[in-house]
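Computed from the coordinates by the stated procedures, all read-outs in this text should not be read as laboratory data. Predicted, not measured: the structure shown is a model, and the values here were computed from it. Cβ atoms are built from the backbone, for glycine too; each structure is taken alone.
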Structure 1
Amino acid sequence: MIPFSVLDLAPVTEGSDAGQAFAHSLSLARLAERLGYRRYWLAEHHNMPGIASAATAVLIGHIAGGTSTIRVGAGGIMLPNHSPLQVAEQFGTLAALYPDRIDLGLGRAPGTDQATARALRRYYDSADHFPQDVAELLHYFEPAQPGQAVRAVPGAGLRVPVWLLGSSLFGARLAAQLGLPYAFASHFAPDAMDQALTVYRREYRPSAAWPQPYALLALNVVAADDDAQARRLFTTQQQAFVNLRRGRPGLIPPPIDDIDAFWTREERSGVERALACAVVGGPDTVRAGIAAFIERHRPDELMLTANIYDHAARLRSFELAAQARAALACG
C-alpha cells in the first residue's frame with residue numbers, strides 16, 4: 001500500500017484564534033506520526049482569516065520540534081513571494097535542526113489576492129521567473145564551491161528534498177524536466193490531474209536523487225462513524241469554498257444541516273467540480289472510495305486533507321483514514 005500523508009492549512013475556526021489553530025495542528029501532527037502517516041505538510045496562504053499558516057517555515061519548525069519521526073514540510077512555499085536565497089536559508093536552517101525530516105514543496109501561485117501579493121513585495125504580474133527561481137534555489141542546496149560569491153548559510157550541501165506543486169501541465173513539465181517529485185493539487189483543482197500525471201511520467205528525466213518519477217496526489221477525506229455524519233462535517237468545507245468564491249473568505253464555519261439552503265445551484269456546481277476528488281463517509285465508504293481513487297490514478301503517495309470544524313472530529317477522520325489504509329494493505 002502506498003504511503004499516506006497529511007496536508008494542513010492550520011484552520012482558524014469560528015470562535016477560535018491562531019494560537020488554538022497551531023495547538024490543533026501540533027495535536028494532529030502527533031496523531032499522524034503515531035498512525036504511520038509519512039509526512040505532514042503545511043501550505044502558505046496570505047490575507048485569509050481562516051488559514052493561519054502564512055509564516056509557513058516558522059510553523060514547520062514548531063511542528064517538527066513537537067514530533068520526532070514524521071517528515072514535515074511545505075506544501076508549499078509560494079516562490080513568487082520570496083527570494084530563492086531566503087527560502088534556501090530558512091529550509092537549510094530547518095534541515096540543520098531536524099536532519100532528514102524536512103521537505104520543501106514549491107508553488108508558482110502567490111497564494112493570495114493581487115493587493116496582498118503586491119504587499120509581499122515580490123512579483124505578481126507574471127510567473128515567468130519561476131523556472132529560473134527554482135533553478136537558483138536548487139543551486140543553493142548544492143555544496144558550496146570555492147570562490148562562490150553567494151551561498152546559503154545554512155543550506156549549502158544539506159539534504160532538503162525539493163518538490164514541485166501544481167494544478168496544470170506547466171508544473172508537471174517543469175518537474176519532469178528537472179527530475180523532481182511532483183505533487184498535484186487535486187484536492188481543489190482536479191481538472192488537469194490525469195493529463196498532468198501522463199505528461200509528468202512520459203517526459204520525466206531521471207535525476208541523481210530521483211531516478212524514477214514520483215507523483216503525489218491530494219485527496220479530501222472526511223471520515224466519520226457513518227455516512228450521514230461525514231456528509232454533515234463536509235458542509236464546513238463546502239461553505240468555506242462558497243464564501244471564498246463570493247469574495248468573503250472568513251473563519252472556518254461550523255457544519256450545517258441543510259447545505260442546499262446555503263448555496264445557489266451555480267455555486268453547488270462549482271464547488272462539486274472543485275472538490276470532485278473527495279471521499280466522504282463512514283469507514284466502509286471511505287475505504288472503498290480511497291481504493292477506487294488509487295486504482296484509477298495510481299499515485300505513488302496520497303496526501304489527505306480534511307477541513308473539519310470540530311478538532312476531535314478532525315482527529316477521528318484521520319484515524320479512520322489510517323484504518324482504511326491498514327485494511328487495504330491487508331487486502
Structure 2
Amino acid sequence: MGCFFSKGRKTEKESRPESEEERPKQYSWDQREKVDIKDYMFNGLKDETVGRLPGKVAGQQFFIQDCENCNIYIFDHSAAVTIDDCTNCIIFLGPVKGSVFFRNCRDCKCTLACQQFRVRDCRKLEVFLCCATQPIIESSTNIKFGCFQWYYPELASQFKDAGLSIFNNTWSNVHDFTPVSGELNWSLLPENAVVQDYVPIPTAEELRGVRVSTEANRSIVPISRGQRQKNSDESCLVVLFAGDYTIANARKLIDEMVGKGFFLVQTKEVSMKAEDAKRVFREKAPDFLPLLNKGPVIALEFNADGAVEECQLIINKIFNGTKMFVSESKETASGDVDSFYNFADIQMGI
C-alpha cells in the first residue's frame with residue numbers, strides 16, 4: 001500500500017517557480033536609501049563659496065577638510081561635523097546633534113550650534129557658539145568665543161530635530177585641556193562684536209534663497225553675557241514652567257528686560273524633581289511642584305542694579321496669571337541664582 005504523500009504531490013521547493021526560487025531574500029537594511037558620502041563632504045576646495053540648503057543634509061554626518069579661503073554654509077541639521085586642515089575659511093553650521101571637532105585649522109571664523117564642541121591643534125579661530133556642554137580646546141592657541149547669533153525660518157525646527165535647546169548654551173564656559181602657565185589660549189570676543197563682520201550672510205546665488213538675519217533681536221538663540229564679569233552685584237532669577245507659551249514668554253521677558261538696559265547672563269532648560277524644587281524654591285516649592293510634571297523649566301538670569309524690582313514689575317504687568325518663580329528681593333536673588341544653576345549644571349554634567 002503506497003503512502004498517501006508518495007506521488008502526485010511535489011514538494012514546496014519543486015513547485016516554486018524558478019524565478020521565485022532564485023530571488024534573493026530582502027532585508028529592511030537592503031531597502032534603505034544608499035548614502036553617497038560625497039554629498040556630505042567638502043574636500044580640497046579653494047577660493048569657493050559652497051553650502052547645503054535646508055533639507056539637504058537631514059541629520060547625516062558631514063565632513064569638511066583641506067579647504068582654503070572658502071565660505072561654507074550648512075543650512076541644515078547634522079549628526080556630527082568634522083573639520084580638518086582648513087585655512088582662512090568662513091563656516092556656518094546649522095544645529096549639530098553630536099559633536100563639532102576642529103583639527104589642525106588656522107585663521108577661521110565660524111558660527112555654529114552643537115551638543116559638544118572640541119578644538120585640537122588649531123590656531124586663531126573666532127567662533128560664535130551655542131554649545132549644550134562645556135566647550136573644550138586642546139593644544140590650541142588664540143581661540144576666541146562669542147555667543148551664537150543667527151536666524152533663518154527653518155532654524156528653530158532644525159534645533160528641535162537635532163535635540164538641542166536654544167536655552168542650553170555654555171558658550172563661554174571653556175575648558176583648556178593643555179593650559180600653559182602664564183598664558184591664556186582662549187578668550188572672549190568683544191561684547192560689541194558684530195557677527196556679520198566675521199561670518200557674513202552668503203551672497204552666492206544658490207544660497208541667497210535662505211532668508212538669513214544676523215540682527216541680535218532676531219537670533220534664534222538668546223544672546224547671553226556668559227562668563228563675562230557682571231556689571232552689578234544684583235541678579236534676578238526667573239523660572240518659567242512648561243506650557244503652551246513658555247518659549248514665547250521667555251523671549252518676551254528677555255526682550256523687555258534687555259530693552260530696559262538689563263543684561264541676560266545665562267539661560268537653562270532642564271527637568272526638575274521635587275527635591276530639586278525644594279532646594280531652589282524653598283518655602284514656595286509647594287506652589288510649583290504640580291507644574292514640574294508638565295516638562296522642563298526655563299530659567300533666566302538677569303543682571304544690573306534694580307533687576308529684581310523691574311522683573312517683578314514686568315511679570316505682574318505682562319504675564320499676570322502665568323505662574324513663574326521670580327526672586328523676591330535683591331538680598332535673596334544671588335542665592336536663588338546659585339542654587340538653581342548649581343543644580344542644573346550638575347544634572348547636565350557641566
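From 1, 2, which structure was distance in nm of label points 7 Å out along Cα→Cβ at positions 162 and 274 = 3.8 calculated on? The value was obtained from structure 2.
Hey, distance in nm of label points 7 Å out along Cα→Cβ at positions 50 and 82 derived from one of 1, 2 reads 1.7; which structure? Attributed to the structure labelled 2.
Using distance in nm of label points 7 Å out along Cα→Cβ at positions 66 and 282, single out the structure from 1, 2 with the greatest value.
Result for distance in nm of label points 7 Å out along Cα→Cβ at positions 66 and 282 over 1, 2: largest is 2.
When you work out Rg/Rh (Cα atoms, Kirkwood Rh) for each of the structures 1, 2, which one comes out largest? Looking at the calculated values, the largest one is 2. Looking at structures 1, 2, which one was helix-only ellipticity at 222 nm (-39500 (n - 2.57) for each DSSP H run of 4 or more, over all residues; to 500) calculated from, given that it came out as -6000? Value -6000 for helix-only ellipticity at 222 nm (-39500 (n - 2.57) for each DSSP H run of 4 or more, over all residues; to 500) corresponds to 2 out of 1, 2.
Looking at relative contact order in percent (Cα under 8 Å, 6 or more apart) over structures 1, 2, structure 1 comes out largest. Among candidates 1, 2, the computation of distance in nm of label points 7 Å out along Cα→Cβ at positions 106 and 226 that gave 2.5 used structure 2.
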